[in-house]
Structure I
């Protein structure tokens, strides 16, 4: 008998309602080269507000990772929330799987919406893309937040035993789970205090809705991150940068946060969230928002901050 109800699909609908209720609308931009980017954008662009681009990591679509932050951030910024290529409603016919390509797609999308200057927040894989945006388009990116993203990792780190997995294929099997057991394993390494006793039917439903489409392409994204990666090849971005890390991150160990801070020097600050793993947005949303507010909102010019002083707190 076919399944007639999906809790995952229902939750996805609730997130859509939440984004729309916060003042955003769903759009797709055809970039003309076989690439289409889906992005949540302001229903009405406010020219007195600064622009903010939120980039999600590997997992579900953008709504699942940013829902807790939309309402307070929309009160301060024109917020743009795209789906990564091969997630949500974004896709491409091109063969490029690098974070450089993802960043270029987002820049072209922002150009299509008339956005020339923005701050960028990227979580996990989204941090790789955000960093690449800042490096490729320094005139467009004002401030950068990198959350739990091992942009400073090197290919040899896997061989040296830095990670809890021994190969990229093993990492992909966990990050792109296809069984309830693999999804439980992902939760164990992503959370400092993972949920226990999750029924397999709920996990299978989530996998069916969120984890089966573009599976091979997503594997190639993970492979491209790791292949031939060297710290000496990583450009030093010049924008003010906030690095945020979970104290007990098992996906990208905290040492990579310290390494990135050393790489960027005085231009960056590192904030460590205690009792948190990799999924800081889900596990510690209040603490994450506190750091985002201090770095992105409290630093706004006085008049700009005054115009947008009605910020709401994360529940």
Structure II
């Protein structure tokens, strides 16, 4: 009986969902996806290349930006096989092991990105609060340790998710709501008691994105308090201007992600099209827009990027 149960568990197949459309429409829908992937991968790769090769950019803000670009690049690469496969090759099936591997890397990289955004908020706080000791506080070894802690935290928190899902049997329709695998989606396909997974999944969200977003908010409250105490109106605006890029990136990451989490937990079965669109936005928007936001706001970085493409 145990062998039969293990066979059912290991042979589970899931069906991915695409945007509504029939026939040739799916091929046309793949065109913007391909365009977005190309822009995201090229944009983040250029950021990594420029920061690595230009010694003048070996500063805390740009090192944190390269960490952000690396996680965005990872998320894009992780979702390419299923999203493009479903629209270009009409390949909707994905095995349990492949699905668990994909959801692990998606959640892992999103958790790391949340940590990096928190570190970038800390970077802005230190730059405004103590600009004279900014470089002395955020040294390269210290930044490396902070990045390592972010990766270890993500590994420790996210690794149990696929391990807990692996022990389930899946005997339902197994039709997922997205073109890729997420913990909440796969968990709901199980025909077992999922209370432990549900509690732990909520715990991971609160411990990672919930805690990080709260700390980012508190850091900006303190930044705003310090900036408003500056006597010079010009200096006040200059200090706030250094935070605009990071604030935009924070909103691009947390807004769709929190909205999608709320729909998954409290709006099951409602507005499936909105759920699919929010899923795409949460995956595509940060990797696509983060390099653009920082390139537009940072003159130093923008000049280096122009130099790469012109020379």
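Quick note: the coordinates plus some simple rules give every number you see, no bench work behind them. A quick note: this is a predicted structure, and the numbers were derived from the prediction, not measured. Cβ atoms are built from the backbone, for glycine too; each structure is taken alone.
Values for this structure:
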| item | result |
| --- | --- |
| With distance in nm of label points 7 Å out along Cα→Cβ at positions 60 and 116 derived as 3.8, matching label from I, II | I |
| Among I, II, structure where helix-only ellipticity at 222 nm (-39500 (n - 2.57) for each DSSP H run of 4 or more, over all residues; to 500) as derived comes to -12000 | I |
| Comparison of I, II - label where distance in nm of label points 7 Å out along Cα→Cβ at positions 180 and 300 is highest | I |
| Comparison of I, II - label where Kirkwood radius over Cα pairs in Å is highest | II |
| Given -0.68, -0.80 for log10 I(q)/I(0) by the Debye sum over Cα atoms at q = 0.14, 0.16 Å⁻¹, for residues 52-163 alone, calculated: source structure among I, II | II |
| Top of I, II by distance in nm of label points 7 Å out along Cα→Cβ at positions 100 and 124, largest first | II |
| Computed 2.4 for distance in nm of label points 7 Å out along Cα→Cβ at positions 76 and 276 - originating structure among I, II | II |
| Origin of the derived value 26 (relative contact order in percent (Cα under 8 Å, 6 or more apart); candidates I, II) | II |
